[in-house]
Structure 1
Amino acid sequence: MMENQTQNQETTGASTRSAHKLPIKKRFSAKRLAFMAVFTAISYAVSFLEIPLPLFGASFLKLDFGNVFIVLISFLLGPVEGLIVCFLKEGLRCIGSSSMCAGEIANFLVTGTYLLLPSICYQYRRNLKTVVITLACSCVLATGTALLANRFIIFPTYAYLFGGNIFGMSVSEAFSAFWVAVLLFNLIKTVSVGLLTMLLYKRLSNFLKKMKI
């Protein structure tokens, strides 16, 4: 029985590596492009279903699960496809943006940081242990990126939009007041996105196999 399990793992690994090295034409076939477009649309729509999470009085923090579908596509098709879907989704969000696209740029950087490690590792080792460990590491990496993005992109942009201050404070003062809230918010968001991704992945993976995508 152990031999059979080993053979299955080897077969899975071989198929994974070959899928990772798909020619450009096959990697961006009509089916795969259509699937990416659908996930872009779903991620974009879900991102408007925001849940306020005013930690430590930070009323601007709102949780949404649009990134679940971006992380899913990066597991299902690959990290490059995940980044493309993320870019398209944030591009759509830029239309009518109230922050001069600062929030969308920051979200692209944070989401990109979050999806790269687990999706790349998963191309070579497709097992639950790999997913859990890499997602945990990505939660830390993405939260760190979020802190930097808030300090150097989001807070300065909002200060500019509101006459040079945020809630009557300078950029550095506002960040000092809210950085803990930003940190906790992004930890909650990344962990929630990771858990939902793991719950939905298996069903979508089986669907893709039937569709031969």
Structure 2
Amino acid sequence: MTASRHYSLFDRLLIEAEHALTTSFIAQPPVRRACPAADVPEAGLDAAQRRHAAGLMRVNHVGEVCAQALYFGQAAVARDAATRTQLLDAAAEETDHLAWCGQRLRELDSRPSLLNPLWFAGSYAIGLTAGLRGDGWNLGFVVETERQVEAHLDDHLRTLPEADARSHAIVQAMKADEARHADNAQAAGARALPAPIKRAMRVASGLMKAVAYRV
């Protein structure tokens, strides 16, 4: 049997730096799954509808940048190999979401948030902090994060232009994945987060959405 590779601290720092650069700056990261809107025809949207759809998809793109950073930060300090694998598998699916949202932004003649490196850095620090509390809290943070993401995706499904079937298809697929990530983390032994932490997460998420919609 081949022994598992053990990375030095320097190797691990390089890996984390690559994650940060790829997530923050690569316009079209590689994907494992085709975009769910691939076969959905483009609708004729007026200028206001396109701006609104682009704003919402930019928020979703930032959400995926943050999700990547959170998962990588949590995985970096996860104590159990199974927890680390679960986090990295979820991060791989979030990379698909990142690419889908980026593609949709280009189709809407828009761009990702200019603050992506800042969003990544802040979320990575939060992920590290959550991970250092132990795997039960680590997984609990995943559950709460994904439940809040589900809620904001539901809101986007209500407020996206009805004719924008391509964006709707992407958001629907993302919502299903987020729900599964939360269910998997719950089944793996997640601990419930204290109410003040949940409220703080909602406040931070609201601020991010307000800024990312425009910048």
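Quick one: P(r) over Cα pairs in 10 Å bins from 0, in percent came out at 8, 35, 36, 16, 4, 0, 0 when computed from one of 1, 2, so which one is it?
Numbers: 1: 8, 32, 32, 17, 8, 2, 0; 2: 8, 35, 36, 16, 4, 0, 0.
This value belongs to structure 2.
From 1, 2, which structure was relative contact order in percent (Cα under 8 Å, 6 or more apart) = 21 calculated on?
Values: 1: 21; 2: 28.
Here the read-out was taken from 1.
So if we calculate distance in nm of label points 7 Å out along Cα→Cβ at positions 65 and 81 for every structure here (1, 2), which label has the highest result? Could you put the intermediate results ahead of the total?
Working: 1: 2.2; 2: 3.5.
The structure with the largest value is 2.
If you work out mean count of other Cβ atoms within 10 Å over residues 153-160 for 1, 2, which one comes out largest?
Working: 1: 18.8; 2: 15.0.
Largest calculated value belongs to 1.
Supply the structure label, taken from 1, 2, corresponding to distance in nm of label points 7 Å out along Cα→Cβ at positions 49 and 193 with the calculated value 1.7. Numbers along the way, then the final one.
Details: 1: 1.7; 2: 3.6.
Label of the source structure: 1.
Quick note: the coordinates plus some simple rules give every number you see, no bench work behind them. Model, not experiment: these values are computed from the prediction. Cβ atoms are built from the backbone, for glycine too; each structure is taken alone.
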